[in-house]
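Each structure below appears as structure tokens.
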Structure 1
Amino acid sequence: MAIFFTYNLMTYKQFLIILFLFIGINTIAQQRFNKQNFAEMYNTNGIDLHPKFQVYHNNDSTSTLFYEIDNSELKYIMAKDSTFSSKAIIHYQLYYNYKAKELVDSGSFVYNDNQNYGMNNSSYGFININIKKGNKYLLYIKYTDVNRDYWIKKLIDIDKINNDSRQNYYLKADDGLPFLRNYINMNERFTLLSEQNSENTINVRVFKPNISIPRPPMVEDKNRVEGLRADTLYKLSMNNGESGPLEINDQGFYHFYTEGSSSAGYTVYRFTSDYPYITTAMQMIMPLRYISSGSEFKALYNAKNKKKAVNDFWIKLSGDEHRAKNMIKLFYNRVQNANINFAADREGWMTDRGMIFIIYGAPDVVYRDSEMETWQYGNYKNNKAMIFNFYKVKNPFSNSYYVMQRDESYRISWIKAIEVWRK
């Protein structure tokens, strides 16, 4: 068990918080993570901390947990010397599965900052974790803002069975910092790294953008990726597991893999401009397919002045400009959150989870294990509570490809949810 602390003086309250995290290891180890509510993972607007994490397997015995901390989200307290400082704790626990019967490794890292008070920037770093090759794991992370005793939790599924999985690769920017996301925007340069795959060349398959949107939850949807053919194939030169500077400007997704492992590897996405944010009229139009009729969507898509067409659409639904502005803000905020949380082999809003998130909002309860997620809206004791099951499907291009279990019983709820948007 590794515990990492920086050597700063701390208050008695801060010491108790850290002590609680340390002692709490044995208590949490007895819990089942598949029975805990992790709804906060997706309720981006309902929480105050949004750290980013990514796991990278650098050798057979250890892996690296990259992190990004938004300093503007932390509470800074003035010290006696009139400087302002923040303190955050990244506490991790490694298990073999969601039932959490055996603790494999754990540790805590204390982040202290007195340089970024009042600034809108992020800090990056990494923690090395003892993760042996040959198994799948679950990494539980508790991230705490010590100065206000506020914390959130994250789950990361880890696949370290062999060197083919996505977590054996990561992207590095020109400044040496990791890209903690699965997409690259126009004019962004990056380097592909994989210390576990140090061949001289690596294969690349290029696919056109996947623009298929899911069908409603009561309608069978056979949209899958089996048999998808690449538009371009080429080889990329590598030097000791590192490529030269790369740049992707054409939309689509780019699959990097070693010889004989085309069903695994690492995929980089080039989505729409400014992704995951919605900045153009066409980007505003496309998600409206969920709540518009066929004729309405066709008119929006073919409109010469698309921005005006979108505004007119929302004003017609809401009845006045003020309510239209509120509905626009709510709808596209959900679209952007869907992009951030659910991107797979397509933009997040186009996925099953993204569709449900946009129409129904953030779920009240999220149960998760290695095979599926269950979303619950409302109290399960209430007959009006809605439950959606999403099953994880093997996909060579994504570790987060989930397909919803569809059923005719959703019809009434879906129609009512759409009517809410259209009133």
Structure 2
Amino acid sequence: MKRFRIYVVLMVLLLIQTIANAQIVWPEDWESGWDNWYASNGVWEIGQPGSPGPENAYSNLNCAGTILTGLYPANTDSRLTSPEFVIPEAAENPRLRLYQWYRFYRNDDDYGLIQLMINGEWIEIFDTLVNQSPAWTHLEIDLRQYAGNSVRLGFYLVSDSVNQDVGWYIDSLSLATGPWGMLELGTEEDFEESVDDWYASPGVWEIGQPGSPGPSSAYSGLNCAGTILTSNYPNYCNSRLISPPINIPIDDYECQLKFWHWYKFFNNDNNDYGCVQIKIDDPDSAWVTASTRFNNRNLEWTQYTVWLGDYAGQQVRIGFLIVSDYSGLEAGWYIDLLVIESGQVGIADDNTKPYSYSISQNYPNPFNASTMIKYELPYESFVSLAIYDILGRKMNTLVNGNQSAGFHQLLWYAGDISSGVYFYKIQANGYTEMKKMILLK
């Protein structure tokens, strides 16, 4: 039976693990009961779940849950607490993995917190969980900033004095170490194999075989990612499917993400929608929207492209964000056959190399959402190419680094930038030029 390892055993496992793949050094599935976990102020149980909660545990028979076959009570203030353990060193890339299912009463007073106790104080290590995710979804939390600490893990449920609901269920929890899984350039992700390095933040997204009311099948193979594979997404949804890290090659200003998708959102003035976002893989960075908003419906699998050139030379993650309001439900958003393609432009040979620096008028112009910018470099140069608004404020940096001699082009996607007049300016080896463009949405 899987149990918490005491500190000595955990450290031995860390010493003998291989570095080729992520290693599970502390697994817990509660199949033999409490395993030295405990609950403060009651509520939490270990065993087989059932109505009104999930029909089954995520794996095997047992899971941890807040009253396995009933509602949590009003005035709940209860924490499921782990035995003490030591988080491995940051170089080991420690991260917490788990599957969760939850449904809290829809207000700000019923919620769940994932916490660590460090030096006798409970601290939050993930966003507050509210509303619902009525499907088993995978979550991963980076623990590097807590490396080396002796800690306890806590799942803390709070409710107000009036309302009750189904509650919170946890299963297949583990502490993993070792190299991060990566999305490699040119490798297709069809969600058919192990996808432990993808996760949902928080809830809603699943990976598996779709069905009614969604698409009748995945685009490729059996599996895809989707927002509750055989049901509608819930109200008050704000959930992001997050990819493993991706290294964008330096000087690859035309790298692009391609994926196939199917979607059906409730038609209510764009309050229900999906969009693609990008985040530099750093705890302090923010998500940046990189696509149009997908709303209404697209009931055929179609391909979409997102340009990643702004992130050349950086490690990023891709996020598929779904948002909904309180008024209506629909089948949701489904993603399949995703690939990151390099778009590097090769160096022109001596017979076709440009004779001078130049930049062309963007096309199309005016444009809606995206436009192509082409420029020429007769020599290898340090290039700065940026977008400015009419007041001269920098809106986006498209290029900022060395580029080879040759003919270059990139697609600028305006994202959430509003309609108006903008300018793009290039600087390279003493050459400077600025051109005007018009964004119409």
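Only the coordinates and a few stated rules stand behind these numbers; no lab work does. These numbers come from a predicted model, not from an experiment. Cβ atoms are built from the backbone, for glycine too; each structure is taken alone.
Among the shown structures 1, 2, from which was the value -6500 of helix-only ellipticity at 222 nm (-39500 (n - 2.57) for each DSSP H run of 4 or more, over all residues; to 500) calculated?
Working: 1: -6500; 2: -500.
Of the structures listed, the value fits 1.
Which of the displayed structures (1, 2) returns the greatest value of distance in nm of label points 7 Å out along Cα→Cβ at positions 236 and 260 on calculation?
Once distance in nm of label points 7 Å out along Cα→Cβ at positions 236 and 260 is worked out for each structure, 2 has the highest.
Matching task: 24 is the computed value of percent of Cα pairs over 39 Å apart. Pick the structure from 1, 2.
The read-out comes from structure 1.
Compute distance in nm of label points 7 Å out along Cα→Cβ at positions 44 and 156 for each of 1, 2 and report the one that scores greatest.
That would be structure 1.
When distance in nm of label points 7 Å out along Cα→Cβ at positions 148 and 284 is calculated for each of the structures 1, 2, which structure yields the highest value?
With respect to distance in nm of label points 7 Å out along Cα→Cβ at positions 148 and 284, the highest-scoring structure among 1, 2 is 1.
Assuming 1.6 is distance in nm of label points 7 Å out along Cα→Cβ at positions 308 and 396 as calculated from a single structure, say which of 1, 2 it is.
Derived from 2, not from the others.
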